[in-house]
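Pasting the structures in now, so scroll down.
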Structure I
Amino acid sequence: MSPIKLMIADDHCLFREGLKSLLGDFKNIAVIGEAGNGKMLVEEIKKERPDVILMDLNMPVMDGIETIKHIKIHFPEIKIIALTMHGDEKFVMYVIGLGVNSYLLKSTISSELESTIYKVMELEYFFNEDITRIMHKGILTKKNAPKFDEEPDLSPQELKVLKLICQEYTIHEISEKVFLSPRTVEGYRQKLLKKTKSKNTAGIVKFAMRLGLIE
């Protein structure tokens, strides 16, 4: 039987190294690539297609949310296991809604990670008891809970500017990083204020934290 080809996407190098070491003890699993952000991951996928990706959600340049959307459109056969610290019900439900094949918290024990990889390959979708409980609760309370489709639809450029604002960069500093004029960046900031219904930058930051876009 051919080994399961797996890639890792996480912006913490030490975590990737530890994960690779752990996966090396699993039977019939071969780590064929790694990436520190979504953009790097997409480039790695073009070189060699993995069967499964273990993906963090908080990454620079191109985060996990953007990356999941991109992969599900362009490489739908690749299975994605979200591996993150975010256990918030609303966030879990949103990410699962994007089509991930499984969702694990970073507190997961190694044996559960191993079994999840095998189960995803066998069944396509698999969620452990903790995540199933969150999903069940989310479905039961859906009529009372705010829906993600009610959240403003932000473009990739708006998301990029939002994250830089949250990192306390000035308009001029952001303009240099995204290669746009300060006037254009200020235009994006005004759009973000309007879309997030915020009165000031602090409101934008609160919005980003609520959606799990920043820690």
Structure II
Amino acid sequence: MSSAKKYVAEFIGTFVLVFFACGTAVVVGCDGGVGNGAYAMTAAAFGLVIVAMAYSIGNVSGCHINPAVSVAMLVDGRMNIKDFCGYVISQFLGATAGAFCLQKILGDKAGALGTNGLFNGDVVVSLIIEVILTFVFVLTILGVTSKEEYSKVAGLVIGLTLTLVHILGIYFTGTSVNPARSFGPALLVGGDALKNVWVFIVAPMCGGILAAFVHGFLKK
């Protein structure tokens, strides 16, 4: 498969993730409050997008649609630096395009576009939360994609795991675990969302790298 096709697939996948999943958060009014249907619907939307994309573009690019996944694959030796850069650029562009379309379609109703926020204004706690959430998510991806016999269920497992981390994480930070997903909406919204977006870039990347090292240690 050509690199260009892989990059296009990653752009499309990340666009769909932001447009549908962050879009769901906006239209159902998910504000991180527990015990409401909007919370569960948003968590499910993120997971379902991954399932849909895994079985549509997964055979083209592997369906990373997340720089934290790509950096883990780089550290694990499953991709080269050229493709890593191409994937990450495509993911950021796709997420920004998805957020842009949401904002144009929803207008004044677009609100925060599903941006992430610091838990109680605490940078350190938010970083720790996002590292843990990303670590669990990416470790699952590395494990379930490590053997050919898991390939038929990999997309479903990964989607369910993303739903899981959202069920817990929405309450704290809105759940990022994906720098591109956080950057696109934050860029369009601006203000505190853009000011704090570095947390949701650094923490997931650290979580992804940590997952790669742990996976490498466990599989030896």
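Throughout, read-outs are computed from the coordinates displayed, never taken from laboratory work. Fair warning: this is a prediction, and the values are worked out from it, not measured in the lab. Cβ atoms are built from the backbone, for glycine too; each structure is taken alone.
Structure notes:
- When distance in nm of label points 7 Å out along Cα→Cβ at positions 58 and 154 is computed for each of I, II, the largest belongs to: I
- Structures I, II, by FRET efficiency 1/(1 + (r/R0)^6) of positions 26 and 186 (r between Cβ atoms, R0 = 41 Å, to 0.05): label with the highest value: II
- When relative contact order in percent (Cα under 8 Å, 6 or more apart) is computed for each of I, II, the one that comes out at 14 is I.
- If percent of Cα pairs over 31 Å apart is computed and equals 25, the structure in I, II: I
- Structure responsible for -23500, with helix-only ellipticity at 222 nm (-39500 (n - 2.57) for each DSSP H run of 4 or more, over all residues; to 500) calculated and labels I, II on offer: II
- Here distance in nm of label points 7 Å out along Cα→Cβ at positions 10 and 162 is compared for structures I, II. The highest value is that of I.
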